[in-house]
Structure P
Amino acid sequence: MEFEKVVKKRAMIRRYQKKAVEDEKIQRILNLAWKAPSAGFTQPVEFILVKDEKAKRALFEAALYQEQLLEAPIIIAVVSNTSRSTPRYGKRGREFYSVIDGAFASLIILFTCVKEGLGASFVGAFEDEKVSKVLKLPNYVRPIGLIAIGYPAEAAPKYKRISLEKLIHKNTW
C-alpha cells in the first residue's frame, strides 16, 4: 500500500474482531517502530506486549475505562526509558524528548497497523502511576501510550477536518 494511502486510511479503531493478531504482523510492526527517530539517538523507547486478560483489565481501569483496551487482542504499551535520554539532555530529555520519541514510535505503529490490515487506537489518557504499576515499570521508565490493536470490527469514523488553508501560517502567526 502506498504511503499516502496508509496516511489517509489511518483512523482510531475502537472495536475489534475476536481474532488473534499473528505474531509475524506484530514483529513487523515492532521492527518498524524500533526504527523511529530519537533525540540524540538516545533510543529511549521500549515496548511491552500485553495479551493477558487480567493485565488488560487493569490497564482499562487505569486508562479511564476506555473499552478498546478490553476488546483488542493485543495492546502495545509504548514506554520511554529515560535513563537513556536524561544523561545527555537532563530534565528536557526526561520530560520532553522521551515523550516525543515515544510519540514518533507510536505513529509508526499506527501507520504500520493500517498497512498490515489491522485497526489500532492510541490511548494517551491514563493515570501514569497506575499504568506504571500494572506494567511493573521502574521509576526511570515512563508510559507514553497504550495502543490497542486488532482486526477491525467497525468502519473507520469520518470526521470533518479544519481546512488546511486555515492552519498554515507564513513566517509568523
Structure Q
Amino acid sequence: MAAAFTSGVLFVHSAPRALCPHVEWAVGSVLGKPVSLQWIPQPVLDGMLRTELAWSGPIGTGARLASALRGWEHLRYEVTEDQTALTDGGRWMHTPDLGIFYAQTDAAGNVVVSEQRVRAAVENAGLNPLQLHRELRLLLGQAWDDELEAFRTAGENSPVIWLHRVG
C-alpha cells in the first residue's frame, strides 16, 4: 500500500541568524532532501530572521517538523498539516516562553476541540466563569496566538500577506 501524503506550511517567525543553517538542516532531514530557505528580516525583533516553506510529504510530517525544531532558544514557529481523507489537519505553535502547542484543525484551519476536552474544561471550572474562560483559552492555544500575532504580520519584504478578520 502506498503511503498517504499531505501538505502544509512551515512558518519560522523568528530565528537568530546563527540558527538558520541548523533550521534548514533539521527541516531537510525531516523532508529527506536538502532545503535552502529564503530568510528575510523579522521587523518585530532586531537581528531576527523569518522564513516560510510550503511542504508536502507523508502524513505525520507536520508533527516531525514541529518536533525537529522544538526547544531551540529564540525560535518561534508554526507548522500546519492539511487534513486528508484519513486524518484530521493539525497546527503546531512554538514560542521560547510557552513551548509547543498542538491542536487538530478542520479544512478551513479552525482549531477543533473534542467534546471530551470541552467537558473536562467545564468540569475543571466548576461554577467559576473566569476559570471556564481560562480553560477554553488554553484549549484554543490563545496564549500562543497572542504571543505569535505580532510576528505573523507580514513585513514589506514578506512573500505572504496575512489577512485578518476577513469576511
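Thinking only about relative contact order in percent (Cα under 8 Å, 6 or more apart), which of P, Q has the largest value?
Sorting by relative contact order in percent (Cα under 8 Å, 6 or more apart) in descending order puts P first.
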Review point. Can you say which of P, Q returns 1.4 when distance in nm of label points 7 Å out along Cα→Cβ at positions 100 and 124 is computed?
Key: P
Review point. If you work out distance in nm of label points 7 Å out along Cα→Cβ at positions 4 and 148 for P, Q, which one comes out largest?
Key: P
Review point. 0.95 is what came out when FRET efficiency 1/(1 + (r/R0)^6) of positions 36 and 116 (r between Cβ atoms, R0 = 30 Å, to 0.05) was calculated for one structure; which of P, Q is it?
Key: P
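Bear in mind that the values in this text are calculations on the coordinates, not laboratory data. Keep in mind that what you see is a predicted model, and the values were worked out from it rather than measured. Cβ atoms are built from the backbone, for glycine too; each structure is taken alone.
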